[in-house]
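Take a look at the structures listed below.
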Structure I
Amino acid sequence: MNAPASQATVDAARQALARSIGLAAFVYGYPLTETYRTCALQTAPRAERRIGTSAGSDVRAPINTLHHAPRPSTHEDRDVVTPANDLLYTIAWIHLADGPMLLSVPAAARHPGRYFVLPLYDAYTENFENLGPRNCDPAGETVVLVGPGGTVPEALAAHRVVRCPTDLVWLIGRILVGDEADWPAARALQSEIRLAPAPGTVPRGRPAAIERWVGEPVDAMAAAFEDGEPAAQVAPRFFANLCQALAEAPGRVEDRALVAWFGQAGLRPDAGFAWDALDAPLREGLVEGFAEGVRAVGAVGRHHRPKAWAMTPATGRYGSEFLGRARTAYLGLGALATSEAVYAASHHDAKLEPLDGRRRYAMRFEADDMPPADAFWSVTLYDSDRFLYPNAIGRHAIGDRTQGLARGADGSLELVLGHARPADAANWLPAPAGRFYLILRMYHPREGVRTWRIPALQPRED
């Protein structure tokens, strides 16, 4: 007969189990907690606009309320990493637990040629619906948004109904905008986007998990750990907020077994989760798993050989690809589905050296080989902190609608990137005097976009 295992052996086994669960729970739950964290930050009562953004696109507004950003994002806007610079955003955090809401889609016929889309995201960052000229009435229409347990009022039965996977929904409307002279026309379209409770719906406020948020929502959990805060201090906050969010947003039916497995380490969908109620082996294992999860998400793609450009895999709709979903949430929360937009990132030049603004680069598009996008495209430059770089000419992106670009006699377009201002700054995209990276966005991508070769940045000796 085998001797009973010692308590130390049992504790070690339980700690190992908790470590594996902590890793999986972080990867699975990071997008969910980032959604709730961002909602908590942007819907905070009496949230004051930060200095310098009083006339800008600071997106803070109460729950179930639209915020129309009056200008494109700049370096002053730091709620969400990697913002686009050629769009007006209309943001709303929508809570459907109290009943349906009505979303008005603008009339594309009144704004011919103006790209816009109203993407809807669930609490897990899935871009489950995109409303716009592609699928809505050109004369405009009102859409009924219904939560997973909601019903449609009989008076609205004839309307288009969008059934949302979670009660918390994030609207990140995007409207193409040019230079400052174009802002009024873009704002006119923006003003046609409206959000209102459906008859019989009485909104009562933010989700309970946000009202009970543990810690300060201004800092992301993973970012706090990466900045040097010990995992033992960050993990309890992360897992408490995760369990509270899971209680309100259970996720897909296909994921229920995975979430149930988390319960073997004490992580259950529970608004009353208490870290201190777990015993020492479980707490220690979860802290270890949390730290491993942060490293795993941060390392995605880094073990591969550097490339001049890396086109992102499918974004916006992830299915069971939880690691890719977490990585996308870390790099740029709110990515569109690839049917709407395709993204590519560059961290290295043609020689596979890291991009550094102390050098000068050229990026050349041939006249017959421009980015394959039917709506529009742009190249945006980001500082190493993943936000737009402040510069003297206020230029953060160059694209097919940028005014004043100098083209070659053959129709080619060559961009110049670097910290030092060139003699001819018409095509200059300013960079910091250090590391930076680029995002190429292609909206309404054409067939074959995945095989298109993006021009690498060529270092220039001048």
Structure II
Amino acid sequence: MIRNGTPTVSEAIVKRSVAGFDAVAILGAGVAAVHWAAPAVDWHLAGLVVLLGTILGVNFLHLAGAYRFAVFARFETAVTRLLIGWTCTVAALFLATRLFEPVMAAEGPWAMAWLAGALALMGAGRFVLWQRMRAWRQAGRLGDAVAVVGAGPIGQRLLRDLASRDSGLRVIGVYDDGAADLPKHCMGHPIRGTVDELVKDAREHHIDTVIVALPLSADRQLVDTLNRLCLVPVDVRLCPDSFGLRLGTVAASHIAGHTFLNVIDRPLRDWRWIAKEIEDRLLGGLILTAIAPLLLVIALLIKLDSPGPVLFRQKRYGFNNTLIDVLKFRTMYTDQTDANAEQLTRRNDPRITRVGAFLRRTSLDELPQFLNVVRGEMSIVGPRPHALAAKAGTLLYQDAVKYYDARHRVKPGITGWAQVNGWRGETDTVEQIKKRVEHDLYYIEHWSILLDLKIIARTIFGGFTGQHAF
């Protein structure tokens, strides 16, 4: 079985976080030393020296290889790289004091305290990180979890080469649509099933990268495989064979000495994921605080209008097809609520209360979803979460749009690109849900903080109401 663990530690985030910590340590130790030596030291000149030392320090540490991810796992190596980089920094500052008169402020007891204090802080940081690396390794969080599609000659050659190198990758298994007729193992790795089973495993367990090791001549099989893999939030890399490459312009990745084509990327990863999380939690918390009085007023009106709970909880698909409880203000009579949205709402729907009709027209019934945002289940901006049995005409959304689940590669949102472009409310036809999904996929592929702010602004100034909201 695949271990259902926590996500793999991001090398990019760790390396940049360490560099940021070093900069803060150097700068902070310098400010503390200047403050300690005041008023004997001219803090203007000393401050410039500290700033120069911070810039030089981070760059020399980078040149010394102090920010290589593999270095952090070996404490002695990490300290050695740190000492090399910091010695170069001190030497450069010493040389500067002999060549530039203003930098002579770097001499004196305060400078010694600064340089020693900064080194001690960075050394302590390396020790803490080394301990964390050990814990991450024991938890199986170091090295991307990789699945290989294809048990043929290309996949076998790839697995053989990966086994001969210290790649740091964790190959969790092999998948092949002909798995039923294949042996149980391929080059020592279990054959876990078909590509459809890989999609299921990617949803239930953490998989970082899928390497497709199929011949490029099998173009139909490749297209079908890639279409199925685009439904899950993983990086998909194509391992080229000896045949000519017939893809368009694509980037490439270099993993364990091999070159792979980047055919699909996770929509949000590393710093983009952090930026999105900060945006959601910060804005979500501020907006929730600001609208708290309005939420109380709406809750009171609902209680006065009809008996029953104020909030309505509905199971919907969230990130990676996980089920979440989406919160809304109750807009229907309690005995007529439709938890799975099996019946589409319509104009003058008798199930909807008087207050509920107003809340639906203005989309105020969606406001409790800011609680979902603060809890980390939703984003402010993203594809709208749909009810499990929602239909376009007579077809379930999943049946109406072939690759509908591709919109679940990011968290669902309170508002989205489809909504501000008019694709909201009732879905009478398959064409309507197709347009929604097209806009959702456009948003996923073109995400940026600026696009989110644009959608939020358009929602505030006209996106709450519309002819299809009822």
Structure III
Amino acid sequence: MANPQAKFLEGNLLRHVTVMSMTASIGLMAVFMVDLVDMVFISMLGKEELAAAVGYAGAILFFTTSFSIGMAITAGALVARALGQGDRQMAGRRAATSLLYGFVFACVFAAIVWMNLPFLAGLMGASGPTLDMAVQYLQIIIPSLPILLIGMVGGAILRAHGDARRSMMATVIGGVVNAVLDPVLIFVLDLELVGAALASVAARCTIAYLSLMPVIKVHKALSKPTPAQFSLDLAAIVAIAAPAILTQLATPIGQAVVVRNMAQFGEEAVAGMAIVGRLTPVAFGVIFALSGAVGPIIGQNFGAGQQDRVQRAFREGVLFAGVWVVFASVILFLLREPIAQLFNAEGMALTLVFLFCGPLSMLFFFNGLLFVSNAAFNNLGHPFYSTLINWGRNTLGTLPLVWAGAALFGAPGVLIGQALGGVIFGLIALRLGQRVMARGSEPKPAPFARQGRLMSVLHLRR
């Protein structure tokens, strides 16, 4: 009898990939649209230093959000695999322990970042009044990181159960809350950056509540672990979370390098880069969602031993990425002038927006290869492959190319160098992903996995 909780074990895989990616991306794009709306309203104030402050702050927020994404990947992989095996009790237990451990880890991480905000913003290249504005903005948002984590992990648990719609609606409603509060707080109450930050915190609280409630009330997807199980699950969580978080942190590190190099060309260039940074996830939110969307499909079929469907899900994910990038790039090109006018982009900022909305956006397909491959690595027992690929892409694939691009072409060269790094490592990830697909078996236990098995034996002996 089919497991009703493992809905991806049968049916058309391209349809599963499309539905999961589109619903997950709508939710993601709602979150990213919040940032875009913030940037639009801040740009309307006509103060270049405010737009630059948001640009610097955005790189640090990307860094902290990546921590939550890593924990969400962990919860999704563990829950989907347990459901594929037909073990609902284990799925509920690991959903609960992922939430609890993630919340504690996020509190510690947020505290460390909050205490070092002036240093981190300065490291990005911010200085003077712009530095003060960026720090003020971040001091309000960073403490809400544990709340964001609850929302993202809750959404991952819903997607692992195949409930992409409720996961999507949580973030969509959160985005609506932000969009409504932004003009009130920024303009009516004249709070400017502080108002934008408060609106973002309210949106995070909304997302967390609306993600967690269906997990508890609709799917009853949380099982209370015993103290022994709580301790035992730590090894399983860390085995995926450590490389997954390291993987996710690589991207903001690479982005920080880009921001730092762009800062040498002035606040106009940083403002232009900030606009591109807000446009990218809105235009390519579907691609960003691929990892979380394809992951449960691969995880359930891997848990059920259906290797042929695992391989086909990987291929359908790559195909879907290609189709979407072409579609989104054409739209960006046709709307490049209205987009520039919306943000009052001038000078170098206008040049960077037109560069992104032209040929550069087409190269985002190679980032899609990275996301699909990461989903395969994380759900097939090779999470450190994701770590190696992402860190390679954001160090060797960013530093030298961005430096060379800046030297040869100035500010536009920074974006060109970053994009070329994505091409190189996207192709590497694709090749490695194909090898993992062909192998189709668990790797030799990693250190954390061996620790988990040892703990299992000790508990059994007791």
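Using helix-only ellipticity at 222 nm (-39500 (n - 2.57) for each DSSP H run of 4 or more, over all residues; to 500) as the calculated read-out, with -27500 as its value, let me know the right label among I, II, III.
Working: I: -7500; II: -15500; III: -27500.
Traced to structure III.
When you work out relative contact order in percent (Cα under 8 Å, 6 or more apart) for each of the structures I, II, III, which one comes out largest?
Largest calculated value belongs to III.
Tell me which structure, out of I, II, III, gives 62 once percent of Cα pairs over 29 Å apart is calculated. Don't jump to the answer; show the numbers that get you there.
On the way: I: 51; II: 62; III: 45.
Traced to structure II.
Read-outs: derived from the displayed coordinates by stated rules, not from any lab. As the structure is a prediction and not an experimental result, all values here were calculated from the model.
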